[in-house]
Structure 1
Amino acid sequence: MIALGKALHVAGLAVWCAGLLALPLIIHLYGRHPRIRTQAGFAEFRLLAHRAYTRLVTPAAILAIAAGTALIFLEGLRDAWLMAKLATVAGMVLIHAWLGHVISRTGEGAGQYRLPSPLPALVALVVLMALTLWLVLAKPDLAPLAERLPDWLRQPRGRELAPPLVPI
């Protein structure tokens with residue numbers, strides 16, 4: 001079961017990460033092409049970007065995150081490196097959502113939306129992906145770093161959850 005979970009996780013991550021790197025380039029190179037100024041060119045660009053995001057990259061992200069979450073529970077992981085990895089994955093999710101916003105805006109603007117530069121997203125993605133890979137492979141001991149956090153971040157507050165947050 002763990003081998004299947006890891007295989008699904010790695011496959012999902014490979015497609016998700018490749019898509020996260022390709023989408024900003026597609027948006028930048030294809031979205032600024034003079035051919036996009038025509039209705040047919042814009043329709044082709046919109047279809048390519050939207051389908052790549054909704055039918056390939058997002059399902060791969062869901063598969064990677066679901067399989068990774070299952071692996072956390074199956075293997076009973078609670079190490080500090082895993083928490084750091086989850087933070088880097090959260091950064092990747094934020095960039096994923098931003099790319100969806102940009103793709104949505106290009107469709108709504110009918111070519112009038114000014115596309116942002118993909119460079120910051122690409123740099124952030126490469127850094128986050130490299131850091132995630134390093135954390136998974138090296139599994140560094142981050143306990144000394146965690147001990148340097150303020151007490152209010154390391155200790156439970158001893159309060160009840162607010163009623164809307166209490167699970168059923």
Structure 2
Amino acid sequence: MKKLATNRKLGRTTDIRNAMLKNLSTDLLVHGKVETTLSRAKEVKSIADSLIALAIKEKDNFEMVDVKVVKAKLDSKGNKETELVKSKNGKEYLKVVKEETTEKRQKDMPTRLNARRKMMRKLNKVKDSDGNNIDLPSKLFNEIAQKYADKNVGGYTRIIKAGPRKGDGAEVAILQLI
């Protein structure tokens with residue numbers, strides 16, 4: 001019996017196709033919707049739904065731990081405090097004063113850590129408009145998974161057909177998170 005292909009080729013080589021799907025999946029999760037051709041939207045829908053399902057499954061799989069943090073001590077203006085120290089050979093230099101505190105942080109359990117790694121394989125690293133990194137797996141676990149937690153199985157995205165594109169007549173669709 002002949003086996004059929006499991007995914008659409010989309011007229012691209014494998015590496016270009018995978019990069020395009022990664023970009024579209026990332027944009028969908030960052031912005032909430034993306035406009036593309038119908039066949040690309042169908043491929044991205046399956047990727048996005050699987051990522052959201054994984055996030056829902058692992059959203060509460062962590063423990064809170066106390067972590068010892070060593071930071072530079074800051075003065076009232078927000079500058080680092082320094083002290084004058086003498087070295088062994090008699091020279092003086094400024095040394096930053098450190099303070100040690102404990103903080104509560106989330107520690108992923110092994111299955112959640114594996115889920116985070118799977119997500120990073122399917123998504124790109126993204127920066128916001130200010131240049132700060134957006135942690136997409138955390139966004140999936142904390143925001144998107146909380147939003148869909150009460151939903152049973154699947155159906156986290158929707159495809160709306162937008163008609164043919166003016167230039168080449170390709171069927172355009174809008175893919176959005178519900």
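Can you say which of 1, 2 returns -0.62, -0.82, -0.86 when log10 I(q)/I(0) by the Debye sum over Cα atoms at q = 0.21, 0.26, 0.27 Å⁻¹, for residues 13-52 alone is computed? It must be structure 1, since only it matches.
Among candidates 1, 2, the computation of Kirkwood radius over Cα pairs in Å that gave 18.4 used structure 1. Computed over structures 1, 2, mean count of other Cβ atoms within 10 Å over residues 77-84 reaches its largest value in 1. The greatest value of FRET efficiency 1/(1 + (r/R0)^6) of positions 125 and 141 (r between Cβ atoms, R0 = 25 Å, to 0.05) among structures 1, 2 is that of 2. Suppose you compute helix-only ellipticity at 222 nm (-39500 (n - 2.57) for each DSSP H run of 4 or more, over all residues; to 500) for every structure in 1, 2: which one lands on -22500? Here the read-out was taken from 1.
Read-outs throughout are calculated quantities, based only on the coordinates presented, and are distinct from any laboratory measurement. Remember, it's a predicted structure, so these values are computed and weren't measured experimentally. Cβ atoms are built from the backbone, for glycine too; each structure is taken alone.
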